[in-house]
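Each in structure tokens, the structures are laid out below.
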Structure 1
Amino acid sequence: MEDSADRNDITKYQKFKKVDGAAYHRVNRFLRKHTYVTAREWAIARLCADFRTRSGSEMTFIGENLPELCPFMRDTYSPQAVNQARSSFKRKVKKAGATFFYGAMCGFFTADELDDILFESSEVARFLLEVEGTTLHIDEELDVEDRITEVMRGVAEASSMILQSRSRQEEDAEDARADDPPQEEEGA
């Protein structure tokens, strides 16, 4: 990228203005309380999404301009450090998703409890989007929520059917064992 183009991108970038002046540790504490990610991972994931190119994200640009792009980040980062934070964010999101789906699929949560979890999660996500200065149109937001709710209801129903089927199979196996006459031991 050219230096003048870089400068232009930096001055036009308007994310994270609501946390301008906030200390890293305060942002980090909030994120750790409500999510699995750190302030570093959140900021870099947002920047990687915003400065995506055809070949990926502009790691060098993000790292070199991190303090100017994100007010609570004080140091520049190497491209490798940017990539590491991006990868860490991605890994944690996948882990959180797997944990959530396991809780949904094993029957631990009812469909209503899953709705509550999704609502609370979406509230935190909306707050983070608001803080970083990202806006979603209400129609987009509702569409995403409706699709997620539909998928989660399907997961809850399928999970319930699987658990009921498994329970019936176990009962049938127990009944079959109870119907079998006891076998005599050899040599008795």
Structure 2
Amino acid sequence: MNLPNKLTVSRFVLTGFFLAVMFSEFSFHETVALILFSLASLTDYFDGKIARERNLITNFGILMDPLADKILVCSAFIAFVDRGWMPSWMVVVIVARELAITGLRLLAASRQVVLAAERYGKHKTISQIVNIIALLLLASYDQWGAFGEAIFGYRIFGGAWIFWFSELSKWVAVLLTFLSGAIYLWRNRYLYLEDC
């Protein structure tokens, strides 16, 4: 197994640790969850970068890299619903989109067609990661004392700026998730329309 694929597999492992921490109640668990999620997100950046630079792109990576992203992101959003940080309808939109695209990829694979990630999907993933990190920062910055308050606690319109940023990023993430999914399904419609 090459290095990019090992990084992809490590993202699955980090997702498990992230969820275990999210559902724990020890001191600073939100901060630990933030660190774990950030590390997992970095593996997403580096596995693709290394694969392209060293010409280590494999069918395993093409299929499993986006799947690892989906599991990481969907796990975080589902945990956030449990915490009351994210409206359930937003998470339903996100998870439904990810399941639909995964179903399309499986259909393509059954026909020996490998669907690579598209630019819109990458923008969607970035928006989701930004939103998740913003929500984790909002939940944890007050544990960091004066340092956290100085950086993330500046108040505008009666709330910390990180609160408003996390609220805005929710809507951006949901919008890009929906649009990127619709575009992907439309562009690859030949895969499912021929069976209708």
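Rank structures 1, 2 by percent of Cα pairs over 20 Å apart and report only the one at the top, that is, the highest. Can you show the working numbers first?
Values: 1: 67; 2: 59.
With respect to percent of Cα pairs over 20 Å apart, the highest-scoring structure among 1, 2 is 1.
Work out the source of 0.95 here, i.e. which of 1, 2 gives that when FRET efficiency 1/(1 + (r/R0)^6) of positions 31 and 103 (r between Cβ atoms, R0 = 35 Å, to 0.05) is computed. That value comes from structure 1.
Work out mean projected area of the Cα convex hull in nm², for residues 111-150 alone for each of structures 1, 2, then name the structure with the largest result. Write down the numbers at each step before the final one.
Values: 1: 2.7; 2: 4.3.
Comparing 1, 2 by mean projected area of the Cα convex hull in nm², for residues 111-150 alone, the maximum is at 2.
Each of 1, 2 could give mean count of other Cβ atoms within 10 Å over residues 15-22, but the derived value 18.4 comes from 2. Have a look at 1, 2 and say which one yields -27000 for helix-only ellipticity at 222 nm (-39500 (n - 2.57) for each DSSP H run of 4 or more, over all residues; to 500), as calculated. Clearly, the read-out refers to 2.
Assuming 0.9 is distance in nm of label points 7 Å out along Cα→Cβ at positions 23 and 39 as calculated from a single structure, say which of 1, 2 it is.
Going through each structure in turn, the value belongs to 1.
Here, each number is a calculation from the coordinates, and none is a lab measurement. Small disclaimer: the values here were computed from a predicted structure and weren't measured. Cβ atoms are built from the backbone, for glycine too; each structure is taken alone.
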